[in-house]
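Just so it is clear, none of the values below were taken in a lab; they were calculated from the coordinates. Since the model is a prediction, treat every value here as computed from it, not as a measurement. Cβ atoms are built from the backbone, for glycine too; each structure is taken alone.
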Structure I
Amino acid sequence: MQHFVLLAIAATFSTAAFAAPETFVIDGAHTLPRFSYDHHGYSTQLSRFDKTSGKIVIDRVAQTGSLDITIDATSVSTGYALFNEHIQGEDFLSTANYPKVTFTSSKINFAGDKVASIDGTLTLKGVSKPVTLTVTSFLCKPHPMLKKEACGANATTMVKRSDFNMTKYVPYVGDEVTITVPVEAIKE
């Protein structure tokens, strides 16, 4: 019996030691990136994008992985149709020329067994800049309805819109924009 227990323990550790990267497809219904900025000092405005796609590859044992997100910039949702058009115009997102916003990771950083931050490149309005997403929560577990493994996280970063050729109304409308990405992804 003792021999069987030792074999079982050894099998468990060998399986964990050789875990392979897992691929998760971003769930567009639950991944709706938001952005907020100061509006003339009166308030903090909050808008979001309604169409997002991408993949997460993660090897939790090796503590490596990648994240690729594509946001349909034409799906911007401010809560007001006329303002959606304004934000998509030349002064801001210029979606006629740059219909996509992308984030491609260069490194996923762990703290213990949790993802803590993700370094990568944000491409917005044709300009690519390095950014770090700070991960404020991270969880992988079986999805209760889909009966598949799923991972979710909340991540945030701050950028200056002037770095991406969007200087209209600065400084009256804040240059600093906080981007928050709630992401859920389902294992392939």
Structure II
Amino acid sequence: MNLIYEELIKQSKPIPQWTRTDQYQVGLTMNGTVQDSAFVRFVEKVSKETTAIFSTHEWILLAAAARGEKFPKGSDGRVAKLLDLGLIEKVKGRNYMLSRKYYEFVGKKGAYTRKKGLDREQNLALLLKHIEENKATGSKLEELCQVLPALPTTQVQSLLRTLQRRKEAHSMGTTNQGRWFPGPASTSAEEVGQTK
């Protein structure tokens, strides 16, 4: 059965489905449609370039990274090997994606950048740029969330608190009326605000 999984993954075909299995019989459904021919070519290239031998579980992890699925708990040892070989990259939590090597191989560097997302410092720089460009009127939290639409509001607030700690930005006002301005906060009591 392991060989079936490996071959299906190497050929970028969906893994077998066991949905028709019950306590009396095993029902196995296999789909023969190639989902991503570029992945097939990448796997062939990796196999030729490295002397590493991949287990069925590692092939399953590679396929999960290609589909953008979370990795199962308890796969840290196998994940470390794939990270060391530069085949996958961590996005966050148990989420991984195929590495930059894959996207370079298939000529989709822009797709890599989009999937990988911006790092924390780039996000901070974008927020600060927006705050500085709107220093006359200040920037509402709602606007700042539009700058980084992929992030939840709580993460944007966390980034804003980082800018505040660095004295690169400060808030004035509270709740929905609060606005962000560049630079450190003034010491006057009327300008003390909190992010809500």
Where is relative contact order in percent (Cα under 8 Å, 6 or more apart) largest, in which of I, II?
I
Which entry (I, II) yields the derived value -4000 for helix-only ellipticity at 222 nm (-39500 (n - 2.57) for each DSSP H run of 4 or more, over all residues; to 500)
I
Out of I, II, which has the highest value for distance in nm of label points 7 Å out along Cα→Cβ at positions 48 and 168?
II
Please state which of the structures I, II yields 19.9, 75 when Rg and Dmax of the Cα atoms in Å is computed from it.
I
Note: mean count of other Cβ atoms within 10 Å over residues 64-71 at 17.1, derived from one of structures I, II, originates from structure II
With distance in nm of label points 7 Å out along Cα→Cβ at positions 56 and 96 computed per structure, which member of I, II shows the largest figure?
I
